[in-house]
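S.K.: Below you'll find a set of structures to go through.
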Structure 1
Amino acid sequence: MIYEIKETLEKLKSLAIVKEAKGHLDHPEDLIFIEGSQGASRALQAIQATASNPNTVTIKWDGYPALIFGRDANGRFAIMDKHMFNKAGGAGRAIYSPEHFVQYDAARGVDRSELSQLVGNIWQELEGATPAQPGYYWGDLLFSQPLQPQQGKYNFRANPNGISYSLDASSDLGKLFNNKIAGIAVHQYLAPDATSTDDAKTLNGNIGNLQNRTKVAIVPSAMPNPPKLKLSQSSVKSASTSIQTYGAMVDDLLNNAPQARAGFSGLFTVYINKRIVAGNLNDMGSEFLDFLGTRPMSDKMKAKLTEYITAKKNEVKAAFIIWVSIYKLKMELVQQLAKQAEVGPIQGYLQDGTQTQEGFVANGLKFVDRLGFSRQNLAGR
């Protein structure tokens, strides 16, 4: 049975956005709110670099849950999730057996019996696939029970709110799934002395030094065929002009807010995800003030923010002009990548039958159709 992380979903109940721990990837368009005009410029450069060098693009598998496994500096094998890996002091990384995994949860009063059972089932297999040299691998579980082909296809879905996959059983990737008890798509590597997933390095679509020699399939994230990408110069110019014209206004908006920078920026990203769930990205800044009135905070802070946003309505509008221009530019690549992925052995589908992928990764950012996968995933939560 595909495992669902109940604890993680509980943490997300009060939010309209998936708030990830360290090591998460940002949407390029969101960088205008996270990093200001410099972030928007970085997003534009990353999108252009992706178009110029499409071989850097990898598939963003919709796996669930995310696991980190490998060997510490002394060669001891461990499996954990990313929150455990990031725990200060290193206690979350000292998980050297399935029993240690259970004991770690028990010590903090948490019951993740389904996850601990899953970890126990694949422990020996992942250890056998991991080289003797120290280092960790970060990946997402795609399935956790043997798959039986139906009409020449392996069908599976790891994320209950996400992508349903159909894989040609006769393809090279399909053959890798044959007689496997589980599959994990790996995408990043962490050095043995890393203390945070912020230190993760991309595997560039490969599986590093891992070996496919056990009953767990180690799945690469490389595109099945090298993509060909092209950006329209008018869209590039629109994004560039919007940053040059409005970037200083946005920096003023973010730098002088009456709230801590992270919290203030977070208001915009939560608002964006609410609009995504509603399926409406038109006139993006128009409902922000109304949204602000619904947020849980002290009356004093809400009054300060309401006064500030009212005075800065032109700056808010400017920020969303930049956001929209970068989103449209990014979507040119997403649509091309999704179309080219259709001819590969692995097909992905939304709940309404739309053929798509969760998204793609390049230059440290995620390229996702937020009115497709993101809308379905967030609405399910």
Structure 2
Amino acid sequence: MAAHTKIWANSADSHWLEPEDLWRSELPPALAERMPRSVKDPDGQYETVHIDGLQIRRKLPNPRRQAFMEASNRPKGAHDVRQRLADNDEEGIWAELVFPSLGMWNASFRDPALLREAMRVSNDYAMAEIQNRSARLLCTAQVSLLDVDDGVAEMRRAAAMGFKAVFMTTTPHPRQKDYNYNDVWEPFWAAAEELGLVLAFHIGTDAFDFTNDEIGIQFRGPGGAILNYTETTYSGQRVATKLVACGALDRHPDLKILIAEGGSSWVPSLGDRMNEAYRQHATMVKPVLSRPPKEILYGQVYTSFQHDETATGTMMQFGYDKICWGSDYPHMEGTWGHTQKTLHELFDDAPAPVRQRITQDAYRELFPTVPAPPTRGLKLL
């Protein structure tokens, strides 16, 4: 790699690991005691998660993943902005969209007031400790998906603070109607469009099924690991389908959504399938759209991938260009430690306009205020 020119890329998918006691330490005692905390069994096999009056028993991850989850084994930049930027400089990552970690628990809150306060604390922390530290880092604001009015109010506050994107789970809170119900969600979509906020849906964030002893486990037996990992990608495709089919994106043509970490090559085939349904079942389609579904997908749905060899071909062969790359830093599925190797494998044989579009320009189309990467000193050490 020493002879290669460094490829600088913007990442539309990374994560920040907040202090585990952030919510509990920043809220009054009556609220703090209901915030998420976990207690591990002495043998390290199980833990009990306490949240909003619930007690959830779950088996801990396998030893390799569990070791990665220990703070001492993660990249130091997962907690420290200065080290994060140093890691990014070494890896060739310029700008980042930063998703939360504690926010993955949003769907487990039952009390709207408790969730509202948790989101406020998260956003204040993310802005002060991450986004305000560097113009290269943009955080996704967290808002209530249990109470739409609360969600819209926090969205407005977040936009005023300087947030450019909102973290969205691929399914709403389990006590809320699904995203295709316009009677519930129309004010949310309208506010996001008005404020110019990107709605960033991260895969693998479906509401948890607390009847399982392992969160994220749907399949067991032979092939279970691959089945469960692959299953997480489908939720992004479903939410894109819902927002097209229900007319939300058609009614709000300036609204942009991002499906993070779910790959990109599915968009053309999904568009074909939706066009076929819209055409062949036209007598049953409601609402009527002003544009074909595939055109809406191509125009307003952005996606990100990390290792997919099919991404460049998707743009070259099928004309879908709302494609961003993402490092998934600091997660173990990501590219940390081999980012340049990955980028060269993906883009060395791609036409320069394709590489430029995917590594930088699609991201800057979503977030125009992001500074451009350096043009000198690009040789790897």
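S.K.: A value of 1.4 was computed for distance in nm of label points 7 Å out along Cα→Cβ at positions 189 and 221; which of 1, 2 is the source structure?
M.R.: Considering all the candidates, the number was obtained from 1.
S.K.: While we're looking at this one, here's another question. For structures 1, 2, calculate FRET efficiency 1/(1 + (r/R0)^6) of positions 101 and 365 (r between Cβ atoms, R0 = 30 Å, to 0.05) and state which one comes out highest.
M.R.: Between 1, 2, the highest calculated value is found for 2.
S.K.: For FRET efficiency 1/(1 + (r/R0)^6) of positions 277 and 309 (r between Cβ atoms, R0 = 25 Å, to 0.05), which of 1, 2 scores largest?
M.R.: 1
S.K.: Given structures 1, 2, which gives the highest value for distance in nm of label points 7 Å out along Cα→Cβ at positions 29 and 117?
M.R.: Ranking 1, 2 on distance in nm of label points 7 Å out along Cα→Cβ at positions 29 and 117, first place is 1.
S.K.: Could you figure out which one of 1, 2 the value 20 for relative contact order in percent (Cα under 8 Å, 6 or more apart) was computed from?
M.R.: 2
S.K.: Also, I was wondering about something else. For which of 1, 2 does distance in nm of label points 7 Å out along Cα→Cβ at positions 93 and 333, calculated from the coordinates, equal 1.5?
M.R.: 2
S.K.: For distance in nm of label points 7 Å out along Cα→Cβ at positions 205 and 373, which of 1, 2 scores largest?
M.R.: 2
All of the numbers you see were taken from the coordinates with simple rules; none came from a lab. What you are looking at is a predicted structure, and each value in this text was computed from that prediction instead of being measured. Cβ atoms are built from the backbone, for glycine too; each structure is taken alone.
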